[in-house]
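In what follows, structures are represented as C-alpha cells.
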Structure P
Amino acid sequence: MSECLFCKIRDGEIPCNLIYEDDDVLAFHDVNPQAPTHVLIIPRKHIATVNDIDGDEMVMGKLFTAANVIAKQEGVNDDGYRLVVNTNQQAGQTVFHIHMHLLAGRNMNWPPG
C-alpha cells in the first residue's frame, strides 16, 4: 500500500493534525475542510472500499465509536454532525482507503451533493 495517502499518514511519512488514535483507528483534520469541523477517521488497516470489508466488519463499528468520542472532543455532539462514507469514484471516494468524514459546525442540507 505504499502509494496510499492514508497509509503514508498512518505510517508517519506524511504529517497530519492528529486528534485521535487507538490501536485500530486514527483521526485527523481534513486539509481541505468542507465544514468548520471536518475530521477524517480511518482504520489503521488498509481496506480500499466498503466493498472490500470481507472479514473486517468490526472496523466500521470502530470508526463509529471513534466518531462518537471525537464529536464530544470537538464539542459538536449536541449541535449535530454528519458522518459520511463514500464508496468508489462515482460516490466521491478519492482516496481508496476506507474513511469516514465527520462534518459539523454548519447546517447540513438534504439530500447531499
Structure Q
Amino acid sequence: MMTIKLPGIIINYVDASNEHDVKSILSCFSDDAVVSDERETHRGKKKIEAWIVKTIEKYRFQFKPLGAKEDKAEVVVSIEVSGTFPGSPVTLDYHFNIVNGKISSLTIS
C-alpha cells in the first residue's frame, strides 16, 4: 500500500468527510474560507456548511486519497470519490490552500 504524506489538516478533512461528520469537516476550514465545486463558489463557514450537508445528502461520498503533490502554497490531492452518483467512483483533484493550519481555500476539479 502506498503511503501518501498529507498535511494533518487534510487527513482530518478526509477522515471527517468519510464519517460524514459535518462539524468536524467544517472545523478544518478557516472562518473566511472559500470552496469551489461543481461551478459554484461557497464563501465563509455558513455557506461551506450548507455545501457539506448538501453534498453528503446528495452523494453519500467516500474518499480515498490516491496521491498528492505540493505546488508552492497549494497541495493538490487526487482523491477517488465513490458514492451515489453516475460513474462512481471518479477521481477528482482537490486543490487545498492551507493558512495557519486551516484550509483557506479548496477547489475541486
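Every number in this text was worked out from the coordinates using simple rules, so none of it is lab data. Worth saying up front: this structure is predicted, and the values here are computed from it rather than measured. Cβ atoms are built from the backbone, for glycine too; each structure is taken alone.
Annotations for the structure displayed:
- Here P(r) over Cα pairs in 5 Å bins from 0, in percent was derived from just one of the structures P, Q, and that gives 2, 12, 23, 26, 21, 12, 4, 0; the source is P.
- Value 24, calculated as relative contact order in percent (Cα under 8 Å, 6 or more apart), assigned to which of P, Q: Q
- When helix-only ellipticity at 222 nm (-39500 (n - 2.57) for each DSSP H run of 4 or more, over all residues; to 500) is computed for each of P, Q, the one that comes out at -9000 is Q.
- When distance in nm of label points 7 Å out along Cα→Cβ at positions 36 and 84 is calculated for each of P, Q, the greatest value falls to Q.
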